[in-house]
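Colleague: These notes open a run of structures that come right after.
Read-outs throughout are calculated quantities, based only on the coordinates presented, and are distinct from any laboratory measurement. Computed from a predicted structure; not experimentally measured. Cβ atoms are built from the backbone, for glycine too; each structure is taken alone.
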Structure 1
Amino acid sequence: MKRVLVLGAGLVSRPLVHYLTDRPDFEVTLASRTVSKAEALVAGRERGTALALDVEDEAALERLVADHDLAVSLLPATEHVKVAKLCLKHRKHMSTTSYISPEMEALSSEAAAANLTFVNECGVDPGIDHMSAMRIIHQAEAEGARVVSFRSYCGGLPAPEANTNPIGYKFSWAPRGVLVAATNPGRYLKDGRVVDIPGDELFAKPERVTVPGAGDFEGYPNRDSLPYQEMYGLQDVKTMFRGTLRNLGHCESWYRWVKLGLFDTEPCDLAGLTYRSWMQRVAGGEPAEAALGRKLGVAADHPAIAKLGWLGLFEDAPLPMTEGGNVDVMAARMRERCPFRPDERDMIVLQHEFVIEPPKGVRRVYSTLIDFGIPGGDSAMARTVSLPVAIVTRLILQGDVAERGVIAPIKPAVYNPILDELERLGIRCEERAA
């Protein structure tokens, strides 16, 4: 019997827990600060156990890590290295969906020496994007061809029929994470030239992206694309771009909101403020709508300001916190106003575009994933984030992953069985040449 510790019972945890507890040779302990969330996810699962855990209680966390064969961290990214160090101490494997941080990468040699595998970047983005890209890259290499351009976009969005609010967005995972990411700078390679985009200009010039079967979207840079040249073995590529997809009209409003500082993380005193008085403080004047327009150089009825009104940010209701950053106020309001209803579907859209040079002639190859959530069941975000890490967890504990150290799923021995199993579960990347 393999014992798996899952840390975190958030919006994406259920498919992972159910996938592993459906197997007769796996037991899962789901640990969460809010034990009621964990209990709901393991209800009726004979091999699932829910526990309350504050990850700041390192002694309790260490006891749990020591008592299991592998720890899956679905905690905030800042907690992964803490978990990894405990896994090292007690010689346990680890898996997570998050990006490999420099601090995590620094543990790779020690993990390899201890005969341990720490898989990171095994969700959807990062995760399925890596795996589906590497499959085509390796196919091209096997033909003696080479990739000269790689462009990739991914987005988690409302399904078309669920795109019913003025924001054009609903949250299938933690709103604060989405908003903080909206201020990340972007960097990519275009026609051999490095392009740097400051965080406050991320939404300034979105590209219109058409995905057959899904529609038209806005695309903007997703962090720094350059490290993926080395990860993907594309050091000679002329264009290397990874981007995020949003619905049309999104970037104009979010560009203005970033300029207003609405996603700033710096803590400040919010005691006694209402949403309106907070917006007046942000605007530096009153009434808030007119002052915001002057600050942005737009009319008071500009869509970016009208959408803030729809979110209720000009209401006299008290803020739900007495201290926090502007991003925390925005996240709280968006959590209330932009949820998915139980009968609504979300949608994951992922599209790679490759330009591949001879020997078979210059051609474009596309790999596209479109996945929809299940009304009343798992969201597409939850499925595509947590099923890959569930599958790799199973593979590690079955002895089917030989690679050691801190790794991403970019080698055929790792990504092929994951992609094959995802296809069996109805999650498939369609490839086509153009």
Structure 2
Amino acid sequence: MQSFTPKEQERLDIITDCLSGKLTKAQASSMLGISTRQIKRLKRKVEKEGIAAIVHKLKGKPGNHRIGEAMKQASLKAIKEQYSDFKPTFATEKLAENHGIHISYGTTRLWMITEGLWKPRKQKQREYFSFRPRKDYVGELEQFDGSYHYWLEDRYTDREGNPLELCLLAAIDDATGQITKAEFAAHEGVIPVFSFWKDYVEDEALGKPVAIYLDRFSTYKINHKAALDNTELKTQFQRAMGILGITVIFANSPQAKGRVERLFGTLQDRLIKEMRLAGISSPEQANIFLKNVFLPAFNNKFAVIPVKNGNVHKKLQEQEKTNLQHIFSVHDARRVNNDFTIQFNNQWYQLTEVQPTTVRAKETILVETWLDASVHMMLKGHELIYMLLPKKPEKQNKQPLVLTTHRLNWKPPLDHPWRKYH
């Protein structure tokens, strides 16, 4: 005896009652949600073919649009050999791109689940966060963050063969979702972040964004309780952005800067696999691939059109261009010793006798460490001249009182103003 689904059994009972006169065609039409003309057809089919007329003719048979077994096996072979850890959507794209196999995401997902290559995930219960609309203009807000990960998997290791982490620094435009800049660095410290943003603002196609939205990592914000009531306490990053007139906004939660957080989730899936397929095995190769290959394709695929036309990035002023090395450097204050030496980073520096400005003992000077690791000592807008000492200097009985623009034993010439009234 042929088995019926509950829906088929219900349809059969209604048509049978209609044939016996218990139900009118209009009543049957309302109960089944079909027209009275279809009810007439079903009645004729049941009278002619019996109860088998209720069952769809293709039940138990292959679908007319079923994908051939050869294509299915070719797809699964490619997935198992090259894309076994890819998500279904990404695997579908690669099948079309690299193998000329055009199937739907749903088909790939179903096959991968059947073969044990993909495990469906349960929907998580999420907290409520109110929606924040995108900014109107390009350059109005850049979301910025760093992500530590084994981006190059086991192709980039230490001497013992252990995989090494890299930090991917990335800025994504809030208005378009476009990755405006991304690069791999050793860590998310001051120097890599300064190097990132120096290159960013110097880029003629970009410039200075109106604001940067980031987390409260120590590179960007002083999180000690003493800083809450003292707005003068700033990080190196806040100081540099303040000089350039770029507003720094701190997120109170990862969800607040969701675009860049979701971006890293996507990149940890797609970028890692793209670099694996391209055979990338070093940070230098990765940065070239990222800039020239991956980012253009990624932005072309995922970026959206901004609400309003226009780019509000600000161009660097000439004075800012001149001072970029000073702005994007690590600033430290040091006091000049009585013998005009300065101790900095376990090194001793001796100021020379002739300086571009007057220097007195006990004065506080600014020590700048540039991105190239060179040390520059500044006072009153002048760069001081120094020598690196091999060790801590010994105390001397006779010390100079002051350093100035000439030697202390210098004698003025006869026509010097000092001699005119003597």
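Colleague: Please state which of the structures 1, 2 yields 10.9 when mean count of other Cβ atoms within 10 Å over residues 154-161 is computed from it.
Modeller: On the way: 1: 20.1; 2: 10.9.
Label of the originating structure: 2.
Colleague: For structures 1, 2, calculate mean count of other Cβ atoms within 10 Å over residues 306-313 and state which one comes out highest. Walk me through the intermediate numbers first.
Modeller: On the way: 1: 18.1; 2: 14.6.
Largest value of mean count of other Cβ atoms within 10 Å over residues 306-313: 1.
Colleague: Taking relative contact order in percent (Cα under 8 Å, 6 or more apart) for each of 1, 2, which is largest?
Modeller: Of structures 1, 2, the maximum of relative contact order in percent (Cα under 8 Å, 6 or more apart) occurs in 1.
Colleague: From which structure (1, 2) was log10 I(q)/I(0) by the Debye sum over Cα atoms at q = 0.11, 0.13, 0.14 Å⁻¹ calculated, if the value obtained is -0.91, -1.23, -1.38? Don't skip to the end; give the middle numbers.
Modeller: Numbers: 1: -0.91, -1.23, -1.38; 2: -1.02, -1.19, -1.29.
Matching structure: 1.
Colleague: Here mean count of other Cβ atoms within 10 Å over residues 26-33 has been calculated and equals 15.0, so which of 1, 2 was it run on? Let's see the in-between values first.
Modeller: Numbers: 1: 22.8; 2: 15.0.
Answer for the origin of the read-out: 2.
Colleague: As an exercise: FRET efficiency 1/(1 + (r/R0)^6) of positions 122 and 370 (r between Cβ atoms, R0 = 35 Å, to 0.05), calculated from one structure in 1, 2, equals 0.95. Which structure is it? Don't skip to the end; give the middle numbers.
Modeller: Numbers: 1: 0.95; 2: 0.10.
Source structure: 1.
Colleague: Sticking with this structure for a sec: Upon calculation of Rg/Rh (Cα atoms, Kirkwood Rh), for residues 82-321 alone from the atomic coordinates, which of the structures 1, 2 produces 1.03? Mind showing how you got there, number by number?
Modeller: Working: 1: 1.03; 2: 1.00.
Label of the originating structure: 1.
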